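We did not get these values from a lab; they are worked out from the coordinates using the rules stated. Just so we're clear, the structure is a prediction, and the values are computed from it rather than from any experiment. Cβ atoms are built from the backbone, for glycine too; each structure is taken alone.
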Structure 1
Amino acid sequence: MNEIEIGRGKRGRRAYSFDDIAVVPSRRTRDPEEVSVGWQIDAYHFDLPVIAAPMDSVMSPQSAIAFGQHGGLPVLDLEGLWTRYPDPQPLLDEIAALAPERATARMQEIYREEIQPELIVERLRQVRDAGVTVAGALSPQRTQQFWRTVVDAGVDMFVIRGTTVSAEHVSGRAEPLNLKRFIYELDVPVIVGGVASYTPALHLMRTGAAGVLVGFGGGAAHTTRRTLGIHAPIASAIADVAAARRDYLDESGGRYVHVIADGGVGTSGDIVKAIACGADAVMLGAALARSTEAPGQGFHWGPEAHHGDLPRGERVAVGSVGTLEQILFGPSRTADGTTNLVGALRRAMATTGYTDPKEFQRVEVIVAPHQRS
């Protein structure tokens, strides 16, 4: 297991991030035009193996519609500003203009406004009326409260997303969400996470989830490692969860659960490595927050950044590098992996001789640490 002695009383397993690994060309190459990057989960087919993260800096109803029309799966944050305020645009403008030392405290104030169920219905209806696959996200803590509103509003897919989500949450204060019963009783596919290792992932798969989000504290806006001391390098986490998927496939007699990399996927090379490590798709936050249409206006933050008691994230400046279309499909005007994400994935698969993401999961990977420039 490649364990290292930290001291006489503690050993630790070596784990790897995307910066520690690289993929290796094989004996065959292909024409990029002959490569398919399509992805299907449950009954829903997407032209891109990309999910837009449910974050206020990334997805508004308008940007969700645009992202869906480009072939990806957009997910709205149903605990964000769009479900707390009828018109959150002035507040988004204010957040973008805040001085760094004031940002966290002011965001905590802004997000204290109560979630309005009628706004959940309105935002989801807006996306559905545009003919785009509708997905909404709630935290495990809010799922009990709002899930029926979300389902009645007509979602195609339900996402339960938290910093970490387990199939066995223990609480002496309130009855925890029974994920297995909840998913069984729901009529729509559920994607749940995050999770960062084999055993928790296997337990989540046994709840009946259609997909599992892999990641913990690795996103651009997270400070979880500094705040809580918890971190899971994403390349190793994906490989561990992919192993749980393989074993659950045998255990269940053929039920396939999708592995979705969520966190630390900031450039096109990271997308390539995520799929090479075993992911079926990736969830992008900062990478899409860099679009000129993104609600964050060059800034990026997640729900951890405005937690009322213990913020574990921050508003970060990511800048704007191009339109959403340029970020996904190019043309690129820089060589830093922030634009033409899909084109780069196609070329990497073609260069290594693979025709689709599922096949590309078999590509050879080496440990080759390097520092990003």
Structure 2
Amino acid sequence: MPELAPAHFETPLKFAYWVPNVSGGLVVSTIEQRTSWDFDYNKKLARIAEDSGFEYALTQTRYAASYGADKQHEATSFSLALLGATDRLKVISAVHPGMWHPGVLAKFVITADHISGGRAAVNIVSGWLKDEFVNFGLPWLEHDERYVRTEEFIRVLRGLWTEQEYSQAGKYYNITDFTLSPPPVDVPGRPHPEIFFGGNSTAAQAAAGRVADWYFSNGKDLEGFKDNIAGVQASASEVGRTPKFGLNGFVISRESESEAKDTLREIVEKAHRPAVEGFAAAVKEAGQSTKDGKGMWADSSFEDLIQYNDGFKTGLIGTPEQIADRIIEFKKIGVNLFLTAYLHFQEEVADFGKQIIPIVREKEAELARANGTELNLEDSQTAAA
């Protein structure tokens, strides 16, 4: 793992939350989850989040029901509505290549970007649920080939957002002398709407290094995170790029460590076993089907899959002080953003902003000074407004 540059310690961590635009909450369990998938709930949640120090929200994409969710809203339209309901929050729409043409998506995002004053972003996910593609009559590609298409897809997005008369000849997309006008909003320090990228396999890491602005990792412990981003860093260094890194984590913050662990135990004990087992069967295509066995969920246990992006593995479970300490340990090894989920989103997002982010900022400032620099909070949302 390369030694972190001082500039890393100057930059505050960013915080995001999963938009619960699917029913059933973010754990596949019958435990109470005071969370709703409807827009009114999510509009209020988005406003709470941006007033609590969160900079990003990620809207999930699903077309067919999975992981126990029988209802879901479409990601891009839901994200646009949330952008319209907020003033500062950046909203990331998850999108599948193969479901969209990149030129159409590029135009949609430009419009969303202008409506929101430069706050639109995308998370490009190659897709793992075979039935969504096959039952729509769309081609289902072999695992690594999906990342070939994804890389071309991202190159089209970036090209159309940054160039006039853009052309690209590829296996999946051919663009000829195309200009989108207007271009995205000119935001200082941002060359175009941010491109996030999800996927844990070797093929995903290589593609992310070459084309992504941000790489999202499923939940990992410290050593697992180091291993997961090594391939991204190696690929990026070959082409002179420096992507940033986001890590998924399910937050259980309670007054005592034992109370937090009791909550985790209850989640697991009340797991919806048929739904978790069905999810496990569906994701084999994304994990164990890879040539080297390194993919999303390839090493996930039944307990891990109860939180469907391995959020328990990250270990954001305990008192606010313990969670802040854990967050700082991940910052030391390269995490730039935490993508968080909760049982009770509105209450717990607000509590995270009041109880955890201020402790994180204090510890970040200490870490920066210990490394010969100062934490720069000028461009960061740091506390409740």
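Could you tell me which structure in 1, 2 was used to calculate FRET efficiency 1/(1 + (r/R0)^6) of positions 14 and 118 (r between Cβ atoms, R0 = 35 Å, to 0.05) as 1.00? Clearly, the read-out refers to 2.
Quick check: 17.8, 58 is what I get for Rg and Dmax of the Cα atoms in Å, for residues 30-245 alone, calculated from one of 1, 2. Which structure matches? For Rg and Dmax of the Cα atoms in Å, for residues 30-245 alone, the value 17.8, 58 is produced by structure 1.
Here FRET efficiency 1/(1 + (r/R0)^6) of positions 182 and 254 (r between Cβ atoms, R0 = 30 Å, to 0.05) was derived from just one of the structures 1, 2, and that gives 0.05; the source is 2. Out of 1, 2, which structure matches -9500 when helix-only ellipticity at 222 nm (-39500 (n - 2.57) for each DSSP H run of 4 or more, over all residues; to 500) is calculated? That value comes from structure 1.
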